Structure I
Amino acid sequence: MDLARYLVLENPLTLWILLGIAAVVAGLVWMRTGSQRAARAALGCLAAGVLVGVLAWAVETDRERLVRTLDTMAKAVDRGDAEALIECISPEYRSGPSDKEALAAVVRLGLQRVRATAETPVIRQRDREAGVTQAYTFRPAPGARPVPAEFERVTWEGAFAPDPDGEWRLRAVAATQPLHMTPEEAAKHLPKAQL
């Protein structure tokens with residue numbers, strides 16, 4: 001069932017290709033033989049392709065919501081928009097003794113000093129939760145000193161789950177490369193402001 005949902009709702013291109021090939025083959029058989037059965041098969045394949053397209057467009061899956069959240073976070077970090085990034089943090093966020101407000105303070109401070117470009121995330125999704133590993137390449141924000149070389153590329157692991165409104169938000173996060181650090185520990189390595 002998961003494969004069918006994935007093919008229909010998240011990656012319909014494979015089905016469209018298969019249905020297109022089947023429609024062409026059935027159409028060729030119909031043109032050569034005049035078989036009404038082949039004509040119905042060709043039309044059925046075309047109708048199924050349209051139905052798959054409508055379903056893929058109309059239904060947003062949990063994975064698509066999670067990818068949208070990750071994209072929002074990456075764009076917020078790239079442009080230095082702390083408030084947009086904080087919106088992607090769940091009120092239920094917990095990482096050690098820290099809660100959402102502690103992380104929000106780190107985000108605001110961090111985005112005063114750095115900008116980052118996100119690499120493609122690796123998503124491990126199970127039912128209603130997901131683990132995400134994603135590397136960011138950091139550069140100084142305008143008016144900040146250079147980022148220390150060892151922290152120009154940092155890999156983070158985050159835990160995500162949907163909140164009651166259905167949006168997937170960050171529940172916990174820690175850096176794993178080059179050092180294992182909480183966001184608060186990582187903030188100690190931020191570049192200083194220019195004088």
Structure II
Amino acid sequence: MPLQKKILCIGDSHTAGFPQFDPNFGGLPESSYEFWLEVSLQEEYPEYSVELDNEGICGEFSTDIYHRLLAIPNLRKYICVLFWGGANDLGMGRRAEQIWKTIDLALQYCNSEGVPVFIFTIPPMNISGLQKHLLKLNEMIHANLATNVIDVYPSLERNGRLDSQFGIGDGVHLSIKGYKTVAGVAFDSLKKFLPDILF
């Protein structure tokens with residue numbers, strides 16, 4: 001039997017797989033980055049059964065995601081945490097500095113539990129007036145984390161906007177192709193880290 005390994009994916013609608021998938025209500029699993037990332041991990045590490053727990057909830061702020069993270073029982077059963085939040089905060093006018101403080105709390109908590117955490121950057125969002133704040137938050141993520149950043153922004157962006165081939169038309173949420181692209185970026189980041197954990 002392959003050895004089982006679990007990864008916690010926690011965040012907002014981008015983690016959940018909106019609009020075609022929700023971890024609580026179902027839908028098309030292909031409309032989540034977890035589906036594609038799990039496929040890639042199984043192909044790369046066939047001796048392991050790698051399971052990704054999708055803990056995405058639509059509409060949540062980074063503070064909501066952080067508090068849910070604190071309530072996860074036995075966090076140490078996961079080999080790592082993938083944290084993706086901040087888009088809804090930005091949409092409601094919350095400052096990048098405030099959002100980063102919440103993300104940093106999540107980072108500190110995972111570190112205190114001895115569980116590596118990876119932070120996603122915020123993807124492009126075609127909302128007027130949001131771009132400079134989004135870029136500032138992404139810059140803060142990079143500035144404070146030398147490693148363990150899953151930088152999805154460049155792969156989804158075209159001329160400062162969400163590339164239409166990766167979106168569903170609302171300027172925020174991703175298509176199946178978008179989620180598959182996110183999974184590819186995440187896989188490249190995790191590949192550098194997983195051999196030290198798995199072997």
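Quick notes on this structure:
- Which of I, II yields 12.5 [mean count of other Cβ atoms within 10 Å over residues 119-126, calculated]: I
- Computed -12500 for helix-only ellipticity at 222 nm (-39500 (n - 2.57) for each DSSP H run of 4 or more, over all residues; to 500) - originating structure among I, II: II
- Entry that produces 2.0 once distance in nm of label points 7 Å out along Cα→Cβ at positions 15 and 71 is calculated, selected from I, II: I
- Which of I, II leads on percent of Cα pairs over 25 Å apart, largest value: I
- Origin of the derived value 5.4 (mean projected area of the Cα convex hull in nm², for residues 63-150 alone; candidates I, II): II
- Highest-scoring label, criterion being mean count of other Cβ atoms within 10 Å over residues 23-30, among I, II: I
- Given 23 for relative contact order in percent (Cα under 8 Å, 6 or more apart), calculated: source structure among I, II: II
Taken together, the values in this text are just the output of simple stated rules run on the coordinates, not laboratory data. Here the structure is a predicted model, which is why all the values come from computation and not from measurement. Cβ atoms are built from the backbone, for glycine too; each structure is taken alone.
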